[in-house]
Structure 1
Amino acid sequence: MDLLRGKEMGLWNKLFGGADGCREAMRESYEKHVRLARQRQLAAGGSPHASGLYGALGSRYIVRRTPKPEVFLWGELAPFLAMREDVGLKALLEYVLYQEYPPGNADVAWLQHTINLTLRSCSPDNQWLALAGGGLVNRVAWCELLEPDTLDHIVRALARLAEQ
């Protein structure tokens, strides 16, 4: 009975638990997609982690009734894919809260710092930096968090790629 009550409370928290419920639902979605990728030996984006991030964010858009095309999602995921896996997942959770919840629910200062630091640390030929160009074109929500020097770094990298 306690196990059933725990599952009911978990579902209640995910549906009505505000920011913490959203984090829990996103983490579970990520873990489910990672597990599926490993079971099927899929490697969308090159790794089960990439499949997990893609599946969690894509599922969130479906829940919000605003599904996005694949190319849009990969561009939006670029900074999170460039991060260490544990940091990338945490940042994605905060990013979704940043998009969906009123100010004060997401750790925006940490998110902004982490996205900028990650993108600035990418070498100009880094695949995730190139993919971030898609995020810029689509004006994804993290674009609002970019500092001018980070934006310049991405634009210079894209110009360099265009010259090749």
Structure 2
Amino acid sequence: MPEDFHVDMSGKLSRTSTVGIACLSPALKLHSGCALSGELLKDLRKKLFAPTASLKRENAKIYAICIYLLINDRRPQIKRLIICNDENFELVKAYLSLLLEPNSITFEIINIGDLRKIFGRNFKSPADKYANKYRQRALEERNWEKGTALSVVKVDYKILSDHLKSLE
């Protein structure tokens, strides 16, 4: 039965520190995530982004690609995808829709602000603490089984560059 999935990021892509991204379904108790090192982000900016490129757009593309990689295998399980507003939501949603092929999207994509309006109260994303765990431990494979076992989706320069080219 399809459920809500939350996506959150620890930090901002515009900084040069490691960023963790997590996708979580509280009802199904499923989570997956990835981590992008500061060095990887620096290389992407230096080698792939045009000097005149909008950093806001490029960061939205990277966030959308990471979300795509985290949810692609779980599409049938998703009823509603709730994305935190760590990057520009409208841009992230547009790029994610391109990656998912609009005709094959069978779930709703909303931001956490819309969900707060639906429930009429303020709350944090349940994926927030998982994003932090992925930020701290996903880059070192020996740490994946410590504490809460992580389900890491490897994201590297080649994967990101290939997907970035498909979004141009």
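A value of 114 was computed for volume of the Cα convex hull per residue in Å³; which of 1, 2 is the source structure? Structure of origin is 2. Look at FRET efficiency 1/(1 + (r/R0)^6) of positions 39 and 63 (r between Cβ atoms, R0 = 25 Å, to 0.05) for each of 1, 2: the largest one is in 2.
A value of -12000 for helix-only ellipticity at 222 nm (-39500 (n - 2.57) for each DSSP H run of 4 or more, over all residues; to 500), calculated from one of 1, 2, originates in structure 2.
Looking across 1, 2, the calculation of FRET efficiency 1/(1 + (r/R0)^6) of positions 23 and 143 (r between Cβ atoms, R0 = 25 Å, to 0.05) that yields 0.65 traces back to 1.
Just checking, which of 1, 2 has the largest value of FRET efficiency 1/(1 + (r/R0)^6) of positions 103 and 135 (r between Cβ atoms, R0 = 41 Å, to 0.05)? Structure 1 gives the largest value of FRET efficiency 1/(1 + (r/R0)^6) of positions 103 and 135 (r between Cβ atoms, R0 = 41 Å, to 0.05) among 1, 2.
Work out which structure the value 18 belongs to, where relative contact order in percent (Cα under 8 Å, 6 or more apart) was derived from one of 1, 2. Label of the originating structure: 1.
Taken together, the values in this text are just the output of simple stated rules run on the coordinates, not laboratory data. Source: prediction; values computed, not measured. Cβ atoms are built from the backbone, for glycine too; each structure is taken alone.
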